[in-house]
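Down below are the structures I want you to see.
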Structure I
């Protein structure tokens, strides 16, 4: 049988004293002056230790072009659906007129 012992408030608080969130340490980029995590590439300019690791400007432009193409494709599909619905409605109207005569 296990003996159950109640922890008093001070023991509970002492145990939880290490649960607090800590603010992350930030370094300053030598190239652009933005804050970034130490030993990591700057997410604003793509530099690490004074040299360019990644061309973020080109990646951002490529992403914007890809997103724009996707938006145009979606817009084109919506227009095609609208046109096909309009054609089915116009094709169905003459049949109804013939039935009513």
Structure II
């Protein structure tokens, strides 16, 4: 029952290489991952803020951390974790609707 099914991560990466496409592809190769969504939500002079949603059957969080570290990215926060046999969808919060 301890299988990670979804992670939503707030991530900072250098503005330059690798591209968000390369980051998504690297994460897609992590054990247990079946889908990756990378959304750019902020661009600074030197960094890019990303919201990364990862879904799968049994996501290896340590490997996700390693992949992000290897591409020069840093996890700013873990905004959602879904664990168990299925994914529970929750209603949008007021914060997410603005």
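Readers should treat all values here as calculations from the given coordinates under stated rules, not as data from a laboratory. The shown structure was predicted, so the numbers you read here are calculated from the model rather than taken from an experiment. Cβ atoms are built from the backbone, for glycine too; each structure is taken alone.
Summary table below
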| item | result |
| --- | --- |
| At a computed 10 (relative contact order in percent (Cα under 8 Å, 6 or more apart)), which of I, II | I |
| At a computed 17.2 (mean count of other Cβ atoms within 10 Å over residues 8-15), which of I, II | II |
| Structure responsible for 12.0, with mean count of other Cβ atoms within 10 Å over residues 24-31 calculated and labels I, II on offer | I |
| When Cα Rg over 2.2 N^0.38 Å is computed for each of I, II, the largest belongs to | I |
| Which entry (I, II) yields the derived value 5.8 for distance in nm of label points 7 Å out along Cα→Cβ at positions 16 and 72 | I |
| Structures I, II, by FRET efficiency 1/(1 + (r/R0)^6) of positions 40 and 88 (r between Cβ atoms, R0 = 35 Å, to 0.05): label with the highest value | II |
| Among I, II, structure where helix-only ellipticity at 222 nm (-39500 (n - 2.57) for each DSSP H run of 4 or more, over all residues; to 500) as derived comes to -18500 | I |
